[in-house]
Every structure is written in C-alpha cells, then in structure tokens.
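For reference, the structures are reproduced in the following blocks.
No lab work stands behind these numbers, since they all come straight from the coordinates. All figures in this text were calculated on a predicted structure; none of them were measured in a lab. Cβ atoms are built from the backbone, for glycine too; each structure is taken alone.
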Structure P
Amino acid sequence: MNIFTIAYFEIKKIFRDWRLVLIVASQPIVIAALVGLMAYQKPTDVKIGVVDQNPGVYSQMLRDELVKIDGLKIINYDSVDQNEIKKGILRGFVQINIDDKAVQNSQVTFYNDSVR
C-alpha cells in the first residue's frame with residue numbers, strides 16, 4: 001500500500017472523532033501553559049559574593065546599587081573562592097576593581113558556575 005493512502009485513512013479516522021481532535025489540538029497549549037507556570041519563579045535571596053579590590057567612591061556606588069536589587073543577598077568577601085560557588089553556598093562572585101584615579105582602566109568581573 002502507498003504511504004499516502006495509509007496517511008489519508010488515518011487522518012480521516014482522526015477527524016471522525018471530535019473529542020480526539022479537541023485533545024490533539026489543545027494538548028500543546030495545555031502543556032505550554034503548565035511548563036510556563038512551573039518555570040516562572042521569582043528569585044529570592046540569591047546569594048552573591050562581592051570582592052572589592054580597590055575600595056573607593058565608585059566601587060561603593062556599585063555595591064550600593066547591587067544592594068538595592070530585590071532578590072539579591074550581597075555578602076562581602078576578601079577574595080574570590082570558586083569552591084563557595086561549586087558547593088552551592090553562593091550563586092556567583094562580583095569582583096570589583098575600580099580605580100578612582102584611572103576609571104578607564106577599571107573592570108568588573110562576574111564569576112559563576114556555568115553548569116548550574
């Protein structure tokens with residue numbers, strides 16, 4: 001038998017039962033809605049470590065802005081410790097290296113675990 005003949009009879013059989021058509025048509029919408037509702041989570045208390053290598057006016061401004069962000073819990077550290085991220089204690093580190101005298105040579109680096 002020809003494949004198109006088989007497909008024609010299967011489609012004809014599917015469209016005979018209106019309940020089956022309704023289920024087949026609505027299932028992707030229902031699944032997408034459920035996955036969307038389950039995936040939407042507002043982050044709360046995401047722990048971020050902050051390492052300020054050159055404390056100054058601009059780095060303090062940046063730290064103040066980080067504290068204002070809802071859902072972030074800022075913890076000050078003296079150095080970056082990747083083990084804190086791997087153990088799941090922190091989600092990442094922000095390393096601030098802003099020189100107040102030479103702002104163009106400043107940098108902000110974010111460390112995180114790419115697997116998580």
Structure Q
Amino acid sequence: MSRSQDTVRHKRAIRRSIEKTIAAFNARKASAVLQEYARDLDVVTTRGEHLRERDELEDRLENLFSKPDFALQQHLVDLSIRFVRDDVALVHVEIEMSGAVSASRAHHIAS
C-alpha cells in the first residue's frame with residue numbers, strides 16, 4: 001500500500017472515531033466516549049478548558065450526563081487532519097452544540 005493510500009485510510013479511521021465519539025456523547029454514554037481517547041489525551045473543551053488526562057474527561061462527562069436537564073447535542077461542523085509524521089496527526093474538530101438552556105430557563109425547569 002502506498003503512503004498516500006495509508007494517509008487516506010488513517011484519515012477515514014480518525015473521522016470514524018470522531019463520529020463514534022459524537023454519537024456516544026449524544027447518547028449520554030461516557031464509557032463509549034472514553035473508548036475513543038488515549039490515556040494521555042489532550043482536549044480543549046467548548047469552554048476553553050484544557051484536559052490532559054482521561055480521568056478528567058471521565059469526571060466531566062459523568063457529571064454532565066447525570067444532570068436530569070442536560071439536553072446538549074453535538075454536531076460535526078468541520079474536521080481537518082494533517083499528518084506531521086507517519087504516526088502523528090494533528091486533528092482539529094469543530095463541533096456545534098445545540099440544546100443549551102439559559103440559566104433562567106434551567107431554573108424554571110428545575111422548579
């Protein structure tokens with residue numbers, strides 16, 4: 001297999017992994033989301049928080065998914081993948097979140 005064919009194959013695998021992660025998030029399955037991450041992950045959240053350990057992400061997800069009024073859904077907007085070496089890819093994922101509830105509305109829902 002040529003190098004360009006390998007790159008295409010790896011990009012498809014990365015895209016599938018991201019799509020599986022989004023589907024797991026939307027289904028509120030923290031364990032399924034975590035399956036797609038390495039222990040030494042490096043994630044910047046939508047709030048700009050930088051997570052560097054899988055345990056941090058697990059705690060965040062379990063906390064979010066346990067809230068009865070949690071209604072966020074993720075949708076893939078853009079994805080760019082660039083290989084800097086054969087075994088290292090830089091991946092930028094842009095995700096749109098929908099279903100956010102304002103603080104005042106969340107108060108009414110909880111009441």
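Brief remarks follow.
- Structure (P, Q) behind the derived value 19 of relative contact order in percent (Cα under 8 Å, 6 or more apart): Q
- Computing FRET efficiency 1/(1 + (r/R0)^6) of positions 9 and 49 (r between Cβ atoms, R0 = 30 Å, to 0.05) across structures P, Q gives 0.40 for structure Q.
- Looking at FRET efficiency 1/(1 + (r/R0)^6) of positions 17 and 81 (r between Cβ atoms, R0 = 41 Å, to 0.05) for structures P, Q, the greatest value goes to Q.
- Origin of the derived value 0.70 (FRET efficiency 1/(1 + (r/R0)^6) of positions 33 and 89 (r between Cβ atoms, R0 = 41 Å, to 0.05); candidates P, Q): P
- Identity of the structure behind 61, 26, 23 (criterion: Cα extents along the principal axes in Å, calculated), options P, Q: Q
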